1. Determine which structure produced the value 2.9 for distance in nm of label points 7 Å out along Cα→Cβ at positions 61 and 77, calculated from the coordinates; the candidates are I, II.
2. Using the calculated result 0.35 for FRET efficiency 1/(1 + (r/R0)^6) of positions 37 and 141 (r between Cβ atoms, R0 = 35 Å, to 0.05), pick out the matching structure from I, II.
3. Quick check for you: by mean count of other Cβ atoms within 10 Å over residues 5-12, which of I, II is greatest?
4. Assign the value 30, calculated as relative contact order in percent (Cα under 8 Å, 6 or more apart), to the correct structure from I, II.
5. Taking helix-only ellipticity at 222 nm (-39500 (n - 2.57) for each DSSP H run of 4 or more, over all residues; to 500) from the coordinates of each of I, II, which one would give -27500?
6. Using Rg/Rh (Cα atoms, Kirkwood Rh) for the comparison, can you identify which of I, II gives the largest number?
Structure I
Amino acid sequence: MIDLDLIAIGMAIGIAVTAPLGPVNLTVIRSALRAGMGGGMAAASGSIVSDALFATLAAYGVRWIEDWVHAHTQAIQIVGGLLLIFIGIRTAMHHVKDAELSLADLGRGAYVRKAFTCFFLTITNPGALLGFFAIFSGLGGVLDLGSVPYRPLNAVAGVILGTLVWWSFLTYLVTHIKGRVTSYTLVRLNIWAGIAIAVFGFVILGNLVLTYFNLKL
């Protein structure tokens with residue numbers, strides 16, 4: 001049974017968790033500038049899969065997953081932080097030629113790599129999973145997921161639709177301003193995007209270090 005109100009709430013959740021500017025958004029923007037909507041959506045697909053998985057776990061109340069994430073938060077953050085730093089440095093060091101701006105098809109291998117990059121950026125972020133659990137728990141009275149079997153599925157479908165709406169809007173917008181972008185602009189974007197992504201990684205690792213010393217004190 002389809003519940004349009006529940007799907008609408010799920011869409012709002014999906015947009016809310018994907019819209020904030022972060023490493024995934026920056027990666028999708030760069031991909032859209034390089035290869036249009038196809039490249040941007042290929043990159044975004046990895047994030048969509050991760051968010052769908054997180055939403056499913058939260059909607060169906062798989063608490064042992066949440067407990068496992070809590071128990072291994074530090075290890076996940078270390079992996080995620082190092083990955084962000086690596087991707088950030090690699091992004092900042094990539095220089096773009098004018099010919100690259102007119103390249104419409106990067107090849108299937110490049111699209112797959114972009115999808116996996118966004119997938120790992122999302123899946124290694126414990127805050128994303130815990131955020132889904134927090135949202136679903138906070139809206140428990142409204143979602144009422146335990147009342148009938150079809151409600152969790154409607155909520156998850158709504159989240160997926162919400163992420164699709166956001167990524168479609170973002171890649172469409174970026175594609176339509178592509179004509180104003182030069183190789184110099186994209187090089188600058190790569191540098192600042194790389195710095196921003198690496199900073200996210202350092203913040204994660206720095207927070208772990210501070211937490212460790214605070215516990216010691």
Structure II
Amino acid sequence: MALLSLKGASAAYNGVRVVRDITLEVAAGEKVSLIGASGAGKSTLLGMLYNQQPERIALVPQDPALVRSLSVFHNAYIGGLERHPAWYNLLNLAWPLPREVRDVRTVLESLGLEDKLWAPAGELSGGQQQRTAVARALFRRVDTLLADEPVSAVDPAQADTVLRLLVESHETVVLAMHDVSLALRHTHRLIGLRDGRIAMDRPSAGLDPADLVAFYEG
């Protein structure tokens with residue numbers, strides 16, 4: 001049985017159809033990349049999948065959506081709010097407990113952000129903000145991850161590390177990706193979108209970036 005599914009789904013913004021007649025199933029355990037040019041419908045499709053089970057999915061949005069006045073610790077900790085009662089979360093906002101600081105620091109260390117633990121999110125570079133959004137998703141500790149261009153602002157040398165961490169930390173993964181080389185290395189199934197429709201759905205094995213150039217041509 002599919003974990004996530006759409007059947008004949010469409011979406012429009014301001015009267016303009018963005019996603020058209022999409023039928024798609026993602027089974028538990030799959031690692032999937034959505035590829036295609038800007039405007040092809042990747043982000044919209046990802047959002048449609050997320051809205052099916054938001055309480056069970058960790059999300060890395062294209063905009064990191066951080067609370068800029070709060071520290072990196074607090075922004076990452078937000079990912080785990082649902083695990084605790086309100087009083088516990090309020091306590092950690094004012095006086096972070098040592099065990100929560102330790103757990104968040106461990107996640108940040110894996111992303112090279114441990115030295116930014118108490119830095120305000122608004123003072124971070126674009127790549128650091130994106131990695132903080134990744135840390136928030138990792139701290140959610142759920143089995144399913146959806147991520148929209150999660151390494152677009154990250155240094156190329158770190159992109160592989162971040163994607164490997166995301167893929168290995170979640171049973172089921174769907175990524176919206178522009179970099180097809182990264183998509184091929186880190187996911188097992190590629191779904192190519194063109195003009196809001198699925199134009200390709202194939203295993204990654206046997207494909208190379210040259211096979212996918214058509215999805216980025218005007």
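Only the coordinates and a few stated rules stand behind these numbers; no lab work does. In this text, all values refer to a predicted model and were calculated from it rather than measured experimentally. Cβ atoms are built from the backbone, for glycine too; each structure is taken alone.
1. Numbers: I: 2.9; II: 2.2.
Answer for the origin of the read-out: I.
2. Values: I: 0.35; II: 0.55.
That value comes from structure I.
3. That would be structure I.
4. Numbers: I: 44; II: 30.
Structure II accounts for this read-out.
5. I
6. On the way: I: 1.02; II: 0.99.
Answer by largest value of Rg/Rh (Cα atoms, Kirkwood Rh): I.
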